[in-house]
Structure 1
């Protein structure tokens, strides 16, 4: 998603030039946030790299920042354009050269770009070990600790959020250490449902796992496609398995596995039950034809067009599904697990990071501070996105996005967000994705599936000491 191979975006180009002046006025106070505390160079004490930083972007001279992002889908593209225009209006000395790519395209080109001589200044980097962890270990990203202290990011971002962007300087420990990026949006994987289909079937939105699985069976019996899934690129099934896993495996265990820490095993009876349930869904015909051969975007578009009752996917699809289906689509967090609490895959969107080859890291950090400020969170809300912080302080939107805000808020307050499973090791995304395709194609059984994950995890822990 974040992302982890999870969050592709499809572009849409909005026309917003006439509101730029109003946005600059509305976001004008961002200047104070971007300059605070103080307008001159500051030297933070202790932790990270102890370096002087300049927090007044207006004093940095003429700068061109090359920014790579993957916010190419509808509302994501809109909020980036809005904030970039406001930033340049506030700091005309800084020009943003934005390069926007899909999640897959960005991932395919970023590794080579960071090792080249013409690397971008600011990039969105996948939180996972295969990307951010590897980049940190190769010293291709700058620790943002000096700017985090100067700008007071820990006052805006709780550690439960910052942990998704923390690594030890050697890149070995995930979830602890220095801050290497800041995300804009929160994410939660849940269940989208067609209100028309549920009404036709006489089914209410599920509140328990038993109700959900019974609804899948009813939909199949009535000739409907119970679940849409496009797993051609392998990663989408991670979200389906993660949702099932939350019904069988304690949240603490999933977190330990997801962050690639020692102390938990994949080959447990609880994980076996989760894998067996996924196979049961395949055998029961709950998915569309050939999910392993169906494109991710095609699957959600088919769902939007009336082919399917449910879609297990991330909150980032909310704006597009809302636009396509209006008030006929809803969203709920996964039902509570055996302990009575929701355990939902989620976390943050891809953090914005500063590369080690950035020509002006102070300008890069000022830009990140600007696009993640309190005022920027309001802009995200207005463009249909869900801020990762201060979510409860925003005016909850209507429709499916309101459902998403409610699900995210209730899960973070009384449930548990658990990591994307591919965060575990640098190779877990490929291992898990391929193994899930084989499991769903019935080429391997649940025990063989879990052993592949255990072997990947053990190999990583053996070499990460």
Structure 2
């Protein structure tokens, strides 16, 4: 109700939060927040759309995670909402003790236990297996399209299945569970948003209870019969003092790593495909210069990031770019808008796969909470998109894509395509080069 009132008063941030139709292309509204001041007036808190301000806040030890603070320090409207919602019935991957909701020293401890599985060396070792998975899924895509007049949903049959298969294999989650995890992830995604309706809130809570029950059973199985995967290692891991993770810590960490391991990458692949449909000149450039694929993924992350914003709270009285903030004050970092800051990115609304500083985006955050799976997401996005467009150089939209309803997570719920002819080179995910229609929601790109 508070957000809708602000939206009716003309606040651009509140309008994005309140209106799904505006979220199809929120970037013009974000630009209305770009003033000379470091922060603008947001829906419920001050918001920054400046690259340097967002970077400095993310890297500053004067700011911490929202979940690391007592609820009595939240804005009054949020305290009221939490009281009405009541206590959570299950362990949430975005509430303490999840590593995304705590500050050091707890954050340092959890991240140390998990980080080895996402090191650059570990991700490099996964590249060939990811290529194999991409080829297998593209084979299935071709078979399904043949049975449906060449048409298939790219999100349901490819963009979602590749990352959930990779993360399942990495972490010892049965691959047979991937459809269930995708369904759970889709239902739980609104948990990140502020201002969901009561029906959505209750569905999120039911989903978390279902996930909680499954994880408890799976972790019991891993204790009896551990494997070589990360979750088995977490179950048996001990700290320097000889203690291990508690049951709640295990549940929160497992749910976060698995969920984050596919949820945002699904959006990266879908957003990337949509941008390339809308920009055939960039597709041609990638076909002629396949060495640009890695940079193209960073340009996708810059211009249409899967995570649009992040909140932070001041741990003490501080000043940011001349703007004072009191201890406990909540600020929002508009990552998607900061990625289009003209002071950092020339022609910021232009999609350019050869952009020399595309990697300076903030899609993965910054500072100690920089996305643990950034290297994995980049690799999966590169392999998935390159394999797709090299296998099907005539790939095109077969209708309008449908965006997800979420605010913080931005991606496609469905993206109908027609495959066209298969590349004469056949499977090309392993390296060789080969390679229109306006998708919904990308007009400003």
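Please treat every number below as a calculation from the coordinates, not as lab data. Please read these numbers as outputs of a predicted model, since none were measured by experiment. Cβ atoms are built from the backbone, for glycine too; each structure is taken alone.
Of note:
- Read-out Rg and Dmax of the Cα atoms in Å, for residues 285-340 alone, computed value 17.4, 53, structure in 1, 2: 2
- Looking at mean count of other Cβ atoms within 10 Å over residues 389-396 for structures 1, 2, the greatest value goes to 2.
- Parent structure of the calculated result -15000, given that helix-only ellipticity at 222 nm (-39500 (n - 2.57) for each DSSP H run of 4 or more, over all residues; to 500) is the read-out and 1, 2 the choices: 2
- Structures 1, 2, by mean count of other Cβ atoms within 10 Å over residues 125-132: label with the highest value: 1
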